[in-house]
1. Any idea which of 1, 2 comes out highest on percent of Cα pairs over 34 Å apart?
2. Computing helix-only ellipticity at 222 nm (-39500 (n - 2.57) for each DSSP H run of 4 or more, over all residues; to 500) gives -9500 for which of 1, 2?
3. With distance in nm of label points 7 Å out along Cα→Cβ at positions 125 and 413 coming out at 6.3, pick the structure among 1, 2 it was computed from.
4. A value of 203 was derived for volume of the Cα convex hull per residue in Å³, for residues 45-236 alone; which structure in 1, 2 was it taken from?
5. Using the calculated result 25 for relative contact order in percent (Cα under 8 Å, 6 or more apart), pick out the matching structure from 1, 2.
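Values in this text are rule-based calculations from the coordinates and carry no lab data. Note that this is a predicted model, so its numbers are computed, not measured. Cβ atoms are built from the backbone, for glycine too; each structure is taken alone.
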Structure 1
Amino acid sequence: MTPAPRTADFERRTADWLDVDAARARVLARAAALDPERVAIGEAVGRALAEQVVSSATLPPWDNSAMDGYAVRAEDVAGASPDRPVALDVVGVARAGQRTETTLGPGQAIRIMTGAPVPPGADTVVRVEDSDAEAEPGVVCVREGRDRGRHVRGAGRDMHEGEVLLRPGHAITPGAVGLLAAAGRDRVLVHGRPTVAILSTGDELRTAGRYEDVRAGLGVPDSNGPMLTAMVRAAGAHPVPLGIAEDDRAELTRLVTTGAECDVLVTVGGASMGDADLVKRVLDELGFEQDFWRVKMRPGSPFGFGALPVGGRRQHVFSLPGNPASAFVTFEIFARPFLLALAGHLRVHRRTVLCRSADTIRVPAPLTHFHRVSLSETADGLVARLTGSQGSGLVSGLARADGLAVIPPGVDVVEPGDPVRVVLLDGTLEPGDVA
């Protein structure tokens, strides 16, 4: 049975109008890292460590060669030159993974491979090209003394036994996987991956299977659902698309309840004050605890955040505006860092860079504005260029955006050449962008 409406609570709700930083702080204050689980290191990429990783060995365990050549004593090759080569007796071969017990004496050399232990008595590796490569078997003539004291990698240069290698909250990257493997780990403790229910709302929305309605002007493509599913996945979380809810309380209630087992619910659309904006009403009927509603930003001001009580726990709820650019920006600024914090990551915010604007950007309202921009690397640094019209209902500029240019309150206009701070997205600069 659909719960009785609590319209009075809805009608009395007033906008909080938080600034962006305050709203983001309120969101992140609710994020508690999920319980950990132990997984194979190859499956941990994108996850956050839930334990401290300590080296159980010293690597390399011995001094080793940085290249193929000859292990020698520096004093024996001092002054060597093409005109006055130094002849040394070759008394052995050192290969990677094998220890040699031969101690190098005066006037001697040992042929050595990259990574092989440097034999006792040697303090230098002469590269092969600076020798005659044993033109006479058993004797090497060194023709250059430039390598004296070089090309020996000291024991423990990479890590020492007992050294802290990674701390909790560190993001597991492919490089971190390599480090874990080098430290002898095949499994690692990481925080859980958040599950995110995604619900698009509106009678007007059409999937690709009903695109003929869009061509006929009888519907609007549901770009938000697939876009947010991709954004959730890119943030390292597990998306659970609930589909599209029509503007019907019973249907909305059914779909919201379907996603009740997820850690987070993201609703898209129905977040304003129109007669058909039913999402808030349905959430209220289910016991929604609002933290705040409306932020001093554009696009995305009708953003809301709160929680639903679900079986003794709280399901975090992000109410995103329905316009695609608004949904994209509010997810980036609020939901993405929250999901990363929920997954145990210490670094939850995108990197920012200072660029020069290529365009005149006028902002009519005293809000924090986020403009979609592409970036070009020039001889004078990065240049940010608008991807086109910045209307919140437009999608094409999102695909071309390398970042979001942040125009703070109090700035009415940005002129060409003015500095502008840009939040980087996932795009990379093409080599042809370098002027």
Structure 2
Amino acid sequence: MRVAIIGGGISGLAAAHFAAGAGHDVVCIEPGHRPGGLIRSERRQGFLCETGPQALLDGPAETRALVAEAGLDARVLRPQPAAKRRLLYLRGNLHALPASPPALLRSPLLSLRGKLRFLREPFVRTAPPGDDESVFAFGARRFGEEAARNLVSPAVIGIYATDADALSMQSAFPRIAALEREHGSVLRGAIARGRDGGAGQPISFPDGLQELPQALAARLGSRLVTAEATTLSRQADGWHIGLGSGNPREIAADAVVITAAAGPTAALLEPLAPGAAGVLRSIPYAPAAVVSLGFQNVNASLGMDLGAYGFIAARGEGIALLGCQYESSVFAQRAPEGGVLLRAILGGTFDPGIVEKSDESIVSQTLGDLRRVTGLDRDPDFTLVWRHMAAFPQYRRGHAQQVAAADADLARFPNLFVLGQTLRGVGLNPSIAAAAALAPRLSSIQA
């Protein structure tokens, strides 16, 4: 089939790669000159900064296949030992997050009563089918309110940058919700699946995560077209995509896969599937400010305990920081010899207006919060600020019904597919998995 893929982020590049591997005639249309979407790695003063996602997880088979087929197996960079330790800022102190139920029993994050309630989880009744609980309600029902407040809510901040009570459990964390349905218990299900549930460890590459989209783009070669898709129409001989960006023309295709951001995708779908377009426009996003801080020639610890992946900050602690990753502690080669690189995240639904502030104001807030949380006792040698106005899609209660409505509208066009994190699957790994699953669907339509 002639397959046109609109969007050159990781969803689009992976979809093009897997579809081409299945024998389809592929073209990938990307309006920017730098494919990869939010993935972007920049070297500044000897530091390697990630402006968007920081790492992949190597557990899913689709991700491992994509990395291998992109020719990057030999360049995989695995985390340093310190990265196994992760921290939570709660009640004015940094605490190590327990990596297992026995470690939780020794942790100060829960009271004795909270720990006993947590251990009752295997005996808690399952929720009625179809009950669209919030993430907080699910956590409180299964593990107790103290665990939901002190453990579940901060974990949600690290993924969605929002309040756990605002998200749908079945949409935001479908794999965990499935553990309850399939095993009657999250803990029993996690044991059955293995310690990490198949998620794996974070990985990157010596020149940053951007190596993956660059390798995929290089393999596509001339099949990656730099242009803006402005129109989409269904005609007698198939799909027609109008291209702009100074070189107006059309591309014909038997199947179309749209992986662009929610706004451009909705604009293309509006004449064909206004219901689906409306759903895409209705799903809110939270913004984020990403701040990289580089320290040269560090002879001491900066006053910080750097032996960790980083920390997430619970809300109600009087700081704006959502969390901070200790980049040079996670991956080697992120900082020059003797240097330290930190990466802080601010914003989300808690402080969306921060992305409108000046770089100086954002950096000042970041440094003040880091001094309070970690004891940072030195100013950085350089700082960089990036703003993402639509960083985190918000899968609120009722999201599954919205997705079902969009799917029903799109079902009228069996050769039209919409991928990407707006509807389902936040993160790089779910995007890659959805792209891998598309190739056999295309082949079945062709057959």
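1. Sorting by percent of Cα pairs over 34 Å apart in descending order puts 1 first.
2. 2
3. Working through the options, I get structure 1.
4. Considering all the candidates, the number was obtained from 1.
5. Source structure for this number: 2.
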